[in-house]
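Input: structures, listed below.
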Structure 1
Amino acid sequence: MKSMLVIGIGRFGQHLTANLLDLGNDVMIIDMDEKKMEGLVPYATNAKIGDCTNPEVLKSLGIGNFDVIFICIGTNFQSSLEITSLVKEMGGKHVVSKATRDIQAKFLLRNGADEVIYPEKDIAENCAARFSMDNVFDYIELSGDYGIYEISPLAEWVGKTIRESNIAARYRVTILGIKKETEESQIMPSADDVIREGEHLIVLASHETAKRLLKQL
């Protein structure tokens, strides 16, 4: 469990906060607009109304006490930049700022952000990759060369254990999980787990390896 601060409760900030709370974190939220926070106030560890471009408002939050601070302001980049800089100056341990363009990311990183996230860009890239490939049920980009794919097993794998199918050696693919139809999904299955028809495999593979594998499905 970590202590988080979310600054800016727009649509992304709301979804982020809800997911952070679901994972058991302590989450404080702050926004200038009280209405944006209404649905989260009963669940958040703390909630405050205020303008975070005001240094006194930020000081009152105890910036140094949070493990991670998210700055989720998407409509006013100048405010996002100012808040990022102030938060870092006040001792923010790990500052994550939202950007919509590469040029914004560069300025945010220069002014104190430890990381920059692109929610819209990431979703667009994920959708483009997923729907451009047949037989891919979900996809997560890891780097320029690797990704995590949810795929159906090859016919030759069905009914065999992971060891018997020799997937890692033959295909250079690592099975991270097995998504089952009627049972709870299995994370990090053992070599003795049997691959069954109708299941989906969560695999780590290079994009080139994944393309070759998908052609066989």
Structure 2
Amino acid sequence: MTCKNGPDPSCQFPVPDYKNITYLKNIIKNPNIFVGDYTYYDDFDNPLNFEKNVLYNFDSAQCGKLIIGKFCAIAHGVKFLMNGANHNMDGITTYPFHVFNHGWECIPQTLPNKGDTVIGNDVLIGYKAIIMPGITIGDGAVIGARSVVTKNVNAYCVVSGNPIQEIQKRFSDEEIKMLLKIEWWNWDKDKLTRNLNILYGKDVRKLMDCV
């Protein structure tokens, strides 16, 4: 069987006759959100409204960036909380008096900043998961439905729960090292298409032979 060499990463709706999936890179307008090729968002209502799920992403450098790699699958209702959601917990009160002006802004506040939120490549994020500010999720990880991601997730780990707990590793430590070295998500479309049968399989060493 001969395959074509894959969909155009610049198209908005890559699945014919199905408008619930969009390639995110082509619809993002916020300059603090960066998305790699082929990463898609599936929304039952309107996938073009993805940016409404990036919460507290105010027009401020303190909010940080949301960086999502290539070939990620993001399910309906996934939320990304940015640093704009943070309150200062070092004092007696957590109330943000300075936000309301009228004299209350005279005492400057430095809010906690946990840095950028970084999602690796080939990451699957399940239905209505919540990603907290400053989290890093490694390549090949799987985030269970309705999980609350409160800590970093290692590459090729499956996590779930509130807060998340590691359920299992998808591959052995040696295989994970090989996969991170291969970086198949950076292959060109022709090479990807030729090796789809191996990518769908479990033999990491066989994929290594394709490098």
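The value -9500 for helix-only ellipticity at 222 nm (-39500 (n - 2.57) for each DSSP H run of 4 or more, over all residues; to 500) was derived from one model only; which of 1, 2 is it? Before the final figure, lay out each step's value.
On the way: 1: -9500; 2: -3000.
The value was obtained from structure 1.
Which one of 1, 2 has FRET efficiency 1/(1 + (r/R0)^6) of positions 139 and 163 (r between Cβ atoms, R0 = 25 Å, to 0.05), as calculated from the coordinates, equal to 0.40? Let's see the in-between values first.
Details: 1: 0.40; 2: 0.70.
Derived from 1, not from the others.
Hey, log10 I(q)/I(0) by the Debye sum over Cα atoms at q = 0.08, 0.10, 0.15, 0.19 Å⁻¹ derived from one of 1, 2 reads -0.41, -0.59, -0.94, -1.19; which structure?
Working: 1: -0.41, -0.59, -0.94, -1.19; 2: -0.33, -0.51, -1.01, -1.42.
Value -0.41, -0.59, -0.94, -1.19 for log10 I(q)/I(0) by the Debye sum over Cα atoms at q = 0.08, 0.10, 0.15, 0.19 Å⁻¹ corresponds to 1 out of 1, 2.
Looking just at FRET efficiency 1/(1 + (r/R0)^6) of positions 51 and 187 (r between Cβ atoms, R0 = 35 Å, to 0.05), which of the labels 1, 2 belongs to the structure with the highest value? Write out the running numbers ahead of the final one.
Details: 1: 0.25; 2: 0.75.
That would be structure 2.
Rank structures 1, 2 by FRET efficiency 1/(1 + (r/R0)^6) of positions 75 and 131 (r between Cβ atoms, R0 = 30 Å, to 0.05) and report only the one at the top, that is, the highest.
Details: 1: 0.55; 2: 1.00.
Greatest value across 1, 2: structure 2.
Each value in this text was obtained by applying a stated rule to the coordinates, not by laboratory testing. Predicted model, so just to flag it, every value in this text is computed and none were measured. Cβ atoms are built from the backbone, for glycine too; each structure is taken alone.
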